[in-house]
Structure formats: C-alpha cells, structure tokens
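Okay, got some structures for you below.
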Structure 1
Amino acid sequence: MNFTINLNTNGNHGHQIKDWIGSYTIGLLLGLKYHHTYSKYLNFFLPKGYFENAASDLRKDNCINIQGPLWDGIRNYNEFQTQFKDVEINESHTYIFETALRVHPFQTIDWFQKNYINQNIFEIVCNDATNAFYFNKEKKQTDCNILNVCIHVNLHKNNGSSSNAPRFQFPVEYYLNIVKQLEVTNEKELSFHIYAEKTNSHIVRKAFSDKKFKLHIGPNRNFCKRTQNFNKIHSIFKDFVDADILVCSNSSFSVIASYFRALDANKITVYHPHDHLGNLGDYKNFIATDITGSFKI
C-alpha cells in the first residue's frame, strides 16, 4: 500500500513538478501511502523535511514499477479504474510511479462532484503542495494598498494551433488585454511584473515598454539545466506562488504554480482553460479567459 515517485523523464522545470503532482494524485486516488524520494531539483518546491516517510526506508524486494507516460492525464474515471485495476492494497508492495504517470489534479474535480470518489482529491493535493512549499519558506506579506501582479509571457515555444494544447503560444496582445481588464476591475493600485525567457524577449520588451511594467527576463531553460543553477527558477516560482494575481500562460511552469496557491481565496489566478488546467468554475479565485484574453467576473 506504499508508493513513491521516480522522476526520470528529464523534463524541463515545470514538467518535473507536473510529473510529481500527477503521480501524487494517482497515489491518493488509489489509497496508497506516500514515501518521498529525494530529488535535488524538486527539493526547493517539495522539501524532503516536510514528508514523514522516506522511500529509502522501504523494503527493496517487492517493488512494482508503473510507468507512463500519461502526458494529458486521464479525464474519464472508468478509464482510470481500468488503467490501475491491477494495483493492490497490500502492505508488502511498494509501487514506483515513473515516466510522467499523471492524473492532473483538476481532472478529479468532476469525479468528486459526481461521487465517483469520496474525497476532494484536488483540494488535498493542493493543500499538501502548499504546505510542503511553505514548510521552509516565509509567505510574502501582502501590501493592503497594492496588488502584486505576476504575468508569465511564454514565447519560447509554440505547441500547435489549438489553445487547448499545453505550450500554446499566445500573442502578446492576449496578455495586454488581460492587463487592461485587470486595471478596470480593480480599485487598488496594481504592480505589474512581466516574466519571460531570453528567447524572443525582444518582443516582450517592445510590448511591455511602458514604465508601469517591471520586466524579469531570465535565462533560457536549457541554460539552467545545463549549468544546474536553479536559483533564478526558484525565485520566479516563489514570486508566482506569492503573487496577489498570477496570470498563467499555457506553460507548465506557471500552470503548476497555480496548484500551490489554489486554496487561498485571496490569490487570484487568471488562466486559459486547456488540456492541463480546467474545470475550475467552482473556485472563484480562478478566472478563465477566452483565446483573446477576455474574461468575465
């Protein structure tokens, strides 16, 4: 009845967290007990000191590997049951989830609403992720007069023509439209922070040249992986989680940050519903946009 997660896809920054949180969701759905496998990269987001049980304490003679990939998770509950029908609740078994084995947490919301499952797994996962993240970090104190707005502008890669796809590249006009609406719908002063990678950053600099925007142009992801220097990545992610308003792209990095802040009703997340984040209508702090960046409150 034990499980752990082995991150072995060598994915980029958000992908690795998405792999972990997707596998963690599966373990909870199956009623398994989590034992943490240390990851140098993930230790900032999910510090090993938070988790009570370590995979290193488990017996090694009865391990069962379950591999993905399930990049888009599983939307249908019957499909989930079929996929994992051979998993047994047996004290002597340790299941090792690996290779992007995922159910995206938001996919379980529908299952809970339809009474297919008896726990709100989405909220349990988000609560565990948040508590782990802040286990060894201070929450940023909110200025009651100024709202901190973090906008993740993803122009480094386009994944197809449909906005339902992860990594779909919205034009800068999408984000500027969101900015205009936020200014109209908020009485408080807004402090805008724009985050982008070096690739195509000239487009970002031109679009957000107004002095009201503070630009944060970071190194490309491959540079961080090659040098194993993740300080900038960690700093940006904490900014996303701490923000009063987070504007996501369809990139894993900002999408996954939304889970670490999902249950704080005072933190607003603006996002475009797509294959890796959606069905959040009951959570009023999530604001869905259309493909132009327009939204309704």
Structure 2
Amino acid sequence: MNDYPIRFLAVLPYRAAIPSVSHSQAFGKDYWNTSLILTPQDVLPLGAGFSINTEHRTVAALETRRHFDGTLQEFKHWAAIRQPVDRCCDWLMHRLNTMLVGIKYAYEGTHASPIRPVGYSDLIFYNVVVEGEVIFSRGGVSTFGPAGSPPARAIPKQVANEWRLLVRAVDLVNHGFFAEGLIVAVAMLDDVTQQFVRLKMSGITSVQQEELLRTIERKRLKTYLGPLLKVLTGLAPLDDQELAGELDWLNRKRNDVMHNGDACEYVDACRGLGVTLKFLEYFRTNGMTLDLPSELHFW
C-alpha cells in the first residue's frame, strides 16, 4: 500500500471578515497532517492567460495524502474518476467540510458567520492536483458555458408539495448539507406513505384510519410498505427484495445520523434520495396523484 500527495483547490462562494487562515490536523489513522489554507483574494490565475474573478469569495487550498494500492499512474486515474461511488473529490470534500466547521467554531461570531460546509454546486471552481499535474478540473454551475435552455413548461403559481420538498432536499445535498437533505427526504417519504395507505383504506372513517396508523410505532415505514399494504391491496413495494433492502439501509442510515451522530456523506445522501424517489414513483403508478421531478439533479 502506497500513499500519494494530493492537492484540492476550490473557490468557495463566500468571504468571511477574517484574515487568511491556515490550519492542519490528522484524520483518523493518518500518520500525516491534512492542511488547509483559506485565502481572501480577488483573482485566481489558472494559467494560459485564464483567471477567475474571486472578489467576495475565498480560495481554499487543501493538501493531504491518500493510501492507494497501486502505482502513481493508477492513482491519478482513480483520482480523476467522476463516478458516483468512491470518488476522490467526495473524500476531499469531506476533509474540507470538516475543517471548515472547525474554523467556524474557532472564529465563532458574526465575522465568521459566512463560513459553512459546501457542496459541489457551491464551488465556483475546483481542481485536483497530484504530483504537480492537474488531473481533474471543473467550473461551477454558472462559471463557464452558455445560458441554459428555455423552460420546458409554464411557470406555475404554486408547485406541488412533494416536488418542492424533494427538490429542496436535492438542493441541500448540492450545497453540502448531506445529512439534512437525507432527513428531509425520509420525513417526506413517511408522510406521503401514510397518505398512500389512507387512500387504500376503505370501510373506516378518517378518524379510524388515523388511529390505526398511530398504533404502529416501531418500524413504521417497513410495516406500512410491507404487511399493511399487502393486507389492504394484495401487493406491496417491499415484495421487491432489492427495494426492501434499500429501505432497510435508509432506515438504518437515518437512525445512525439522527441518534448516533454518524456521518452522512454525499454518496449516502444521493442514494437515500434516490430510494425515496423510487417509492414515490411506486405510489404514483398505483393510483396516487403526485407531481415528481423527472430526475434528481445532483451536481
């Protein structure tokens, strides 16, 4: 097992009223320190005559090392991968966000209030450098490129609650609030699941429906989406073993985050919101009127 030096440069979307900050710390079982320098500067040169206006923003330079079982060239190839699982950038963002929270804690007060964890859609620009070679580089949503396409539909006076909440959860994830996005999605899934179960109840009043649902206190989602719907309709989404496994994972992850203080990473949040959308699509297919996004746009 080798370890290779790696540098992460990112333009943060805010600037706190504090001077340049330098901090280093060890993570987990690392025998080296990860260092972070936050610099308020107005221009970031990129070379070849290109630069980015960074007024009112902060340049973050993080340097660390990474254990890797392979050659330097294989490590560079891995570090450039943009697949959703085991991305180098996700690992670097975790370290950056952990240190940003620590800096905000140390500088607690109004001067440091703009400092917060960030997500990919926050970053004006970021790149990854290994042994002096830029092996990954990306501009933010609005940094480069032409204007977007015209709207696909008319702008409504009001958007359906399920669409709004699910897209807000995606926004939270894209802005670095991974646990919060996951928790919003699970809470919405619980609420919509109860609405769907009520639709399938016949022969009892709404008060009786509410009383029946309230008697189920343990493993509510698993009970609603499994045996209860099976009794009511003869079918249940948890008949699909893969979907049942995803719900078990989602419940465990939510509980670990809420009650045990476990971390929720970018890949966890994306997976959790994807599971939520699958169940909502099941409800819509089986008779519930829902306005859902066609896909979840993670940055």
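Of structures 1, 2, which gives -13000 when helix-only ellipticity at 222 nm (-39500 (n - 2.57) for each DSSP H run of 4 or more, over all residues; to 500) is computed from the coordinates? Derived from the structure labelled 2. Starting from the value 13.6: which structure in 1, 2 was mean count of other Cβ atoms within 10 Å over residues 69-76 calculated from? Source structure for this number: 2. If P(r) over Cα pairs in 5 Å bins from 0, in percent computes to 1, 5, 12, 16, 18, 17, 13, 9, 5, 3, 1, 0, 0, which of 1, 2 did it come from? Matching structure: 1. Where is mean count of other Cβ atoms within 10 Å over residues 13-20 largest, in which of 1, 2? With respect to mean count of other Cβ atoms within 10 Å over residues 13-20, the highest-scoring structure among 1, 2 is 1. Starting from the value -0.24, -0.45, -0.49, -1.15: which structure in 1, 2 was log10 I(q)/I(0) by the Debye sum over Cα atoms at q = 0.14, 0.19, 0.20, 0.31 Å⁻¹, for residues 237-276 alone calculated from? It traces back to 1.
Starting from the value 0.85: which structure in 1, 2 was FRET efficiency 1/(1 + (r/R0)^6) of positions 125 and 245 (r between Cβ atoms, R0 = 30 Å, to 0.05) calculated from? It was calculated from structure 1.
Can you spot which of 1, 2 the value 4.6 was calculated from, given it is distance in nm of label points 7 Å out along Cα→Cβ at positions 109 and 133?
2
Rule-based calculations on the coordinates, nothing more; no lab input. This structure is a prediction, so every number in the text was calculated from the model and none was measured. Cβ atoms are built from the backbone, for glycine too; each structure is taken alone.
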